[in-house]
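Each reported figure results from applying straightforward, stated rules to the coordinates on display, with no laboratory input. Since the model is a prediction, treat every value here as computed from it, not as a measurement. Cβ atoms are built from the backbone, for glycine too; each structure is taken alone.
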Structure 1
Amino acid sequence: MPRIDPTSRVSDGAKLADDVEIGPFCTVGPSVDLRDGVRLLSHVNLSGVTTIGERTAIYPFASLGTPPQSNGYRGGATRLTIGSDCRIREGVTVSTGTEDAGGVTTVGDRCFLMANSHVGHDCHVGNDVIFANGAVLGGHVVVGDHVFIGGNAAVHQFVRIGEGAMLGGLSGITRDIIPFGFAFGPKANLVGLNVVGLKRRKFTRADIHRMRRAYRTLFFGDTLFAARLQQVIEEFSADPVVDKIITFIRNSGSRPLMMPASDDSGSDSAVP
């Protein structure tokens, strides 16, 4: 049977796996589904049509599944899905989706959302993503796997963040970031590749050298960007790592692609 502190309130209709633990002063709504091993430490609010994956731990004053902060939301039973083995720290907020954008917000497996971070409505966050304290996503943001978002970084709505990218702390992100890119600045520019992250994921030196060559070709040169992209496609057509960058660029979204600043010297490695 679930272990529920007597000070907490669990609504009729909520689904709780047998080994769920609910600490003091939590509220769980009637359409919430808590899977095996979920722990609510204390003072957690779960509402809406919300599913929390196996072994995820949620810390005090987090509020998940509340209605989206959108003027277009019409009160529908939109959803939030959180994956397994996540750590959701103090004060985190995550909204459900809106009716006009698929109706669901998703956070993948093994994500670490540090204190006071926020995931807006209709966002889709991949696996193994880290939000440092105060990192926030506007609505409709797509975040790839293994992304790191620095403290108090803010991501504009509809931005795409490619796999393995790193966003520096205090950065304002208004444009799409290529996979494995490193972005930094109040109105952020691309400042290189996230080499630290690549090494931690055990990419080989050869992989990193190829990505560096592709990066330099794409973003530095006298020809038009379309011509440089075609050059990279031709040179790296059989490279599965560089192909992730090419595919991301080809599948352009509603935001422009983030580029290096005009005075960038061509650095291609992220700071630790």
Structure 2
Amino acid sequence: MTGSKSTPGALRGPETPGKAFRQARLFETKSGRSVVVAVDHALDHGDIPGLDDMEKTLAALMEEAPDGLIVRPATLKRYHHILAQRGGPALIAALDSRMTASLPGGDTIGEEHRLAHTVEEALALGADAVKVLLIFGRKDLRVHADNLERVARVIAAGDRWGVPVMVETVLWGLSVPKERQNDPALVPHIARIGAELGADIIKAPYAPGVYSSMTRRLPVPVMILGGGRVDREEDFYASVAQAMAEGAAGVAIGRNVWQAQDPAQVVRRLKEIVYAAGA
């Protein structure tokens, strides 16, 4: 359906018609690649620069609409007047929340993780797909087990309703130091576990040197997450180009888009890089 020879997971596509139709809205037709902007951060982080005025941010992004937006269901509810445009981005509803503190930016006191919404609620609000986190490196094995079970339940609901499920596999557990969150020895393993659970799309950290073999082996598209704001935009674009050359199906990036001075220009540049890789 969507994809190219270098992204076999995207090429095969979902097995059910409902998922196939919805996932086709996410990937650009000619290249089979996708530029997704994530604007789902505020539930976990509070009022952060770039999302402090969501209506303004969404309007700026719609000037050069990405292929997809990762949003909270409340964003779909409040700002559908901006998002409901013919040819607009596919809408991916983020269903869960990861909590380490009870105050935004406060001291870490735990690693709680809950579903805040269901697949059915996301569908009722017009979402084309849903996203959940699969976090590795937890200190408490029971928290990890609950996370696995929760993701599996969302995937089962996605199968039932014909809704693609993006699983964001990350090394954010409290036992993982920040310098290992893109560890090439670990990233392929966590991405594979997400695929084995039944994810339709994997969103994963970019780990140089292993993506080529990882994307060839996985049966689903792999999109890279963005992480924190980079100092030099050209370094950011170079990293994206390298990931695309190694078989990534696209990007799912937040801060480096909506914290930029001109978000629409960043989206345009990302499209140039990402689509060129699928040409």
Structure 3
Amino acid sequence: MRVIGLCRFSYPASGGFQVEHNSLEARRAYLYDDARMADRFRHFETIALPGLRAQTDPGFTLGIVTGSDLPERWMTRLLDLTEDMPQAVILPLEPGQQHRPAMRAALNQLRGDPDRPCLQFRHDDDDAVSVHFVARLKQTARDCRPLLDRHRLAAIDFNTGWVARPGPAGMDAMRSCNPYWGVALAMWVRGGETRSIFNFNHYKVVANMPTITRNDPDMFLRGQNDFNDSRQKKGVKADPLVPLTAAEEALFASEFAIDCDRVRDVFA
């Protein structure tokens, strides 16, 4: 079954951000700021991409949506970083489009044959999924196919993993169980259905379609950093993250393909 992921990489959409800007120019200036872009690439390189590259089932497509006006040196770096990843498709879009329609159109472009069902997931550039994510997603769809076939849309949620913050000393982290958090959340889309996972707020899928929950351990890593869009509001409390032990660093390597020594080097 076709599996399609979509990652929004600093695309200057209209809407889609909790941090508000008064104009497209202000949003572009914020997103393309050199310090922010360097930080995005550090997370993308060490956290988001390794587990996707190392999937035990490589049969998926990852669309990476960015602005067609992304400064040349950042676009070159993005292309170089994904050159050896056959699943990656860079999708430069004209800036300023409405977020949800633009993401839905990008997913449907990647989908190819709209009459065939597919599984879709969204992926942030500072999050990670288990190296078994695609394989277990497909297996869950096969196990639940009679249910899926009766519905146009259905969600498959892996709700157990980690929250982690990379830095010069490595990774500070804590275990977490959060249903419908967005990371490691996928959606079955029946053939002929044009809606996508971007039609729905991730917390609201449970009110709009059947959902299948799996609590397999270590299925996601939710990244924390100074540029998290969801952590810019006042009153967001800090999670009690602690440094990983040597055994936990080994687990991050085996389950997410994250090299904590590489994290230390990149964030030094």
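Side notes on the structure shown:
- Structure from which 13.2 was derived, mean count of other Cβ atoms within 10 Å over residues 175-182, options 1, 2, 3: 2
- If mean count of other Cβ atoms within 10 Å over residues 31-38 is computed and equals 14.6, the structure in 1, 2, 3: 3
- Which entry (1, 2, 3) yields the derived value -8500 for helix-only ellipticity at 222 nm (-39500 (n - 2.57) for each DSSP H run of 4 or more, over all residues; to 500): 3
- Origin of the value 0.97, where Cα Rg over 2.2 N^0.38 Å was derived from one of 1, 2, 3: 3
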